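Enquirer: Next up, some structures in structure tokens.
No value in this document is a laboratory result; all are computed from the given coordinates. No experiment lies behind these values; they were computed from the predicted model shown. Cβ atoms are built from the backbone, for glycine too; each structure is taken alone.
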Structure 1
Amino acid sequence: MGNWEMYIPDGWLNFPEIDAVARRNRVNFIIIIGKRQVGKTFGCLKLMLDDDRRFVFARKTSTEIDMLNRGVNSPFEKVSNGTVKFKPEGKYTSQIIKTETLTEGDKETQIGLGVALSTIGKIRGFNGDVYTDFVIDEFITESHMFKIRHEGDAFLNAHTTINGNREMEGRPCLLTWLLANSNNLNSDILAALNVIEVIERMITRGEEWKILNDRGVMILLPDSTKVINERKKGGLYRAIGGSSSFSKMAYENEFSYNDFSNVRTMPVREFYPYINVADLTLHLHKSNKTLYVTDRFNVKCRYEYADTEADLRRFTHEQADLNYMYRSNRIVFNSQSIKIKFKNYLKLS
């Protein structure tokens, strides 16, 4: 693909270049997971305004959109010097309005739409044809935030609703930007896009970007060293130091809320298949009774649970001892994505 500049000279993310690379490679989904305040949201929204694009801006919940309607913590405040604001439109949507001061008075133009992933499925008669871009801000739920149910399905439904029939009509797919801080790989949206294992490998290899050409997906895990080194001179970093989970997420781009200590490859010949649950197989060690969890093996096990709500409830009830085994570090996982699935199936926090 050749060399390209992910950062501008000051160290901030270079969104015009990111956009150009994505378009050259026919990318439809751009996932950017990085340190706090390195220009993810600012740079993306500035690109929308500078290029005069029509876009949908999403947060997780209607409460967040209501706050933006009241002018609280608007991401446009610094980008537009107050000329772009949210304005309530209906029960589930907000207009994103740009105000221009002209000699004959102020002129208001709608340049975008504000929505919540949790409610977009309730919108009826929606026509997304006018929108070229879909920006989902803070798509990975932080530990102190409310996580909506079935976030992955909500995202897929939202994209389908906005994208409409444009591709069947020979037009480009909706360009979707997913922006988040690096704190947790346990994201229903990442799972829905089937990229958790890809990101896991990128972390292991120290890769900052990757394009999945066959899938139209671009993933960026920006290091943003120049900006972060300046931030480390600030009072908060000096106060809390670099060893806390927040510091590792905010300043080091570590997925600090994920424990990788029990994720590794084990010699499967030392185990025998014990439980099949959905798309996973739990292998029991032949001597020390530890468990090794992998993708599903095509073998019959002592316990079988299908990928249905009823069977998964039965799994959590009948295999309650797995909770104790997990807390006792007696379970090893072949990958972080498998660990995330296991915890979700067993409803572990």
Structure 2
Amino acid sequence: MAKEKSWVLKKPQTMELEEFDIPEEIADDELLLKVKCTCICGSDPHRYLNDDGKATQFYPLILGHEYAGVVDKIGPKAEQIYGVTVGDRVTVEPYIGCGHCEFCQKGSYQLCVEGKCYGWSIPATDGKHINGAYGDYVLVRPNSRVFKLEDNIPFKVGALSSVIGNGYHLVMDKAQMKPNQAALILGPGALGLCTVVAAKEAGAWPIIAAGVGDNDAFRLALARELGADYTIRLDKEDIVERMKEITGGKMADAIFECSGAAPSYKTALSCIKKLGTIVLLGLTGGKEIPIPIDQIVSQELQIKGAIGQPGDVEYAVKTINKGTYPLEKMITDEFPMSKADEAIEYFIQRKNPSCIRCALINE
């Protein structure tokens, strides 16, 4: 039987390259994907380091949930469901809902009670083993969502589908932004930049992206290219005064906190208008943040948490396939898949302080 190689996370900070059987036959509702590019998500280090103490329950684990590749084998039922065939270029939404629990029934299958997510919560001992994209292949399970990429779209751009989907989840699902509403994005990392794109597609105006320090200068410049109307350096400008100037004193209809930095929450509450919505995606790493209850009540603010991209990768892929945004510029660093162990350490140690996304490439 032919073999493939994938990186298996055996214990914190220890990944080993292992061989797995490439299935000779797959079920009617399965798809075998040959991985061409996998991006290291900002959440991958949490699994790699076990910094929350919860990751080891999923070891041995093949990381990788932001990926794109080519259909190698596909069952007839899967071919009908997904509308793709052998040789097609595709990307896959990370979550796999059971379809039956309360959350799946409501469309929030990222909160499914079974908690299945490629490269995140399915051990390498589960089923046919190839459950993450730090390797040569992924076996796409039933109840997945698969989307076709246009032939002219680079795989590394296609691999951004889930993080762009995050942006749509924030802007469309949570904030329900309408044209000509003002959006402020705090934190110009990958999530923040993709939120800029989603806000642009939603017709938001003005779109303001804010960051801090010289490392964010490059990211803020890219935010402009992706559709931001204004950018603010928090270490050089008074953001409250700038927001008043930009919005004519009205402030932001919606604010998207994408950094997880403790001061950012105070900033958000200083820049939101009455009846505004603040959407929180950035994680604080367990830090407790004071909540100004009186302001939230008196201004009738909506504070919403957000995770994942349930149903939103479809919109992300439509945006990707249009080819109108310079999304490839978000891939700032590349490594061959054979050096995934080096790449994740490089990413964690911030050896390139301006890194946005680091891509693992299979030739």
Structure 3
Amino acid sequence: MKGRTLQYIILLLLTLSSCLEPKAVPPQVENMIMGHEIWGKVDIILRMAQKREHNGRTYLLAYSEDYNNILPVKQVLSVGRSAGQTGSIIFTSDIQHFTVIKGKDIFYTLEMMYYNQQGELMNHQFCTYEEGKPAYSMLPIHQHFFEVFSRDFDNNIAYPKTLKGEDIKELHYGLNSKGEIKREPDGSLWTLSPNELKKATIDVFQYFYRDTDPTNNMIDEAIIDPKTAKPRIVNFIRQQRSLDSQMPYDRVGLKGYMNFKRANLAFYMKMALVHITIPGHKYISEGYGGLLNFNQRLDNWATTDIILSVPFRVVGDADAKLSDCAKAIASETGKSAEAIQAVLENQEPALIPFELFRI
């Protein structure tokens, strides 16, 4: 994963069948019918955060960017189109993978920022709801899903490995780059099916949805509601964009947070924005308030707005000895192990109050 040059082609698993009828309907017509524009750029923003209490509530507050020269506390991976409506997807940012730390008390906020082809933020377009107009209501048919992926951005088999590229028996998928399958002395195989690897996601990371209404405001921010013109406090998004506290919450995955459970790991995360074409099928789970969890995308939901294969490197274990964790991070980043350890041990780091996610 390291050493990839900029402008390298990501796995083209992009299908536009949800938002662009094949070779038939011009994009501008599709935009009017389907309720949202075709994206031109996506910024994936990851921030390292701490859990904090405030006024009886629990929040995640992001580390100040002052730590950027010591720890990667804010990372932005930008994705664009290389050519045309259905061209390849490329990294357009300085980084080509995310560097994270494993730890029960270390969290990362994740934001997916979509821009149209004119460079305008279009996140709100995935969260619209119009009573009696299902064709124009995007909230009931859009949700991001996240899972450990079996393919890299060249569409090669790429199961999770150690940072040094060593195979991990319990996370081994299919063939390696040489077409080989690992075997035990008795001849049994090291191999997982796609569904088995997908289920292993919860042993690698966990993701929590935290979409807000309006989509581009922070939780607990005081605003003037755009519909009622009255003051209110920003809360999590609810089904039907309701402000009724009795209405169940909804999920899109434009905002959320995650926590990594395994260190010394290099893997590809599948980030898919699913366009659910069967009405009502987003709200079919018996758990999670009727909504599917982050790794429960149905296999027959092949229709997507975007599928990305994003490289992650989990470089240290903050639950182990901090000096060892700092050395592991330093080995990966080239920074001072002593400076890294000092940041990890700091009980009162500089945190950014605005970047908060209520838990």
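Enquirer: Quick check on the output: 2.6 is distance in nm of label points 7 Å out along Cα→Cβ at positions 213 and 309, derived from one of 1, 2, 3. Which one produced it? Show your work: numbers first, answer last.
Expert: Working: 1: 4.3; 2: 2.6; 3: 3.8.
It was calculated from structure 2.
Enquirer: While we're on this one: Computing volume of the Cα convex hull per residue in Å³ for each of 1, 2, 3, which one ends up highest? Please list the in-between numbers first.
Expert: Details: 1: 182; 2: 130; 3: 164.
Of structures 1, 2, 3, the maximum of volume of the Cα convex hull per residue in Å³ occurs in 1.
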